[in-house]
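Down below are the structures I want you to see.
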Structure P
Amino acid sequence: MRHHKPTLHITDTLETVVADLCGGLPEFAHIDPRRLLLCAARARRGGPGGTYARIIPMRFADGTPFRTHKGMRYALPQIPTEHGDVLYLIYVYLPRFFEQPLERRVLTLIHELYHIAPAFDGTIRKFGARAHGGSRATFNARLEPMVDAYLARDDVPARDILAADFTELSRQYTLIGRAKAVRLP
């Protein structure tokens, strides 16, 4: 008799954590998590180094989905939901995201959320002319107290999933989720 593993929708699970971060940390009170879309993407190379996640703003610098440059009109895709258009895409790179310690996984999600502009208008928060300011290390150091505060809670949703190793998750569950489109040759 064949044993079927339960299914785990990994991007929905991570969206639940992101929504909890937005509702539980005052630094993210301006974010409506229903207007974020979380997707999984394959890490190009294995190993712990590289990008763990990335946020994509869905509006140009002035907060509009359209821009004219040198006589050409450009448009960002609009993804409508019942709560308004999606303003940010967050890509989590698998399995690399799950190869980090729990604290670093939470830091990664907080890091991406902290890039969201305080106006929540589909643009990125800037420190001077740059998204991280002077350095990524300084940027992350600013976020570490949020990680500690969040993980000190007893009611972090899906903590067991968030803390699990990707290989362990793959053995225990059939993993599904929203995925980044792949360019075909």
Structure Q
Amino acid sequence: MANLNPTEEQQRTTAVELLGRDPRTPFTVKTFCPDGSPQVLLADPVFKEDGIWKPFPAFLWLVCPRLKALVANLEQQGQVREYSQRLKLDEAFRENFMNGQKEVAELRVSLAQKIYPGELPEHIREILAETTVAGSRDFNGVKCLHSHLAQELAFHNNPIGATVLTQIKNCSEKDHCGTMRARRSEP
């Protein structure tokens, strides 16, 4: 961390604050809200813990407080179940979804190969290649709308995230996402 410039260090500090914990794996800020606060984090898809390399398929994190709250409301309204049904019934929607998941899986494997020293073990490759953006092996079910929205914001290739974004709208200058963070952390 000592070689980070002041802007990168402030971004990291803000991102960790928004995440609500110190992450187990290194990350970068992939997208920002209009006020400059982190919106989506891209974590390393593999990390070393206690001397053992582990896969980390849920490598996109939505950290914007506004978007997180709005997506949580959609989940409470049962939309996870609704999107799972749509994946089963709407062939074009499912095909677009699967294409986006394939792209994310390829990216995870590619990033992991750059991070891992030597040949990427088959069990790690398998987990990174055969799970959704939310880390699920069930491609017919939706586990977490937050992950799908994070993928859409980061890569524009997730129809679930795109539909969620249409419902809740992306952040604008008037949303003051950074201010939301400051208010939430005040006593």
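No value in this document is a laboratory result; all are computed from the given coordinates. Only a predicted model underlies this, so the values are computations on that prediction, with no experimental measurement involved.
Which structure, out of P, Q, was relative contact order in percent (Cα under 8 Å, 6 or more apart) calculated from, if the result is 24?
Computing relative contact order in percent (Cα under 8 Å, 6 or more apart) on every structure in P, Q gives 24 only for Q.
helix-only ellipticity at 222 nm (-39500 (n - 2.57) for each DSSP H run of 4 or more, over all residues; to 500) was computed and gave -9000; which structure, P, Q, did it come from?
P
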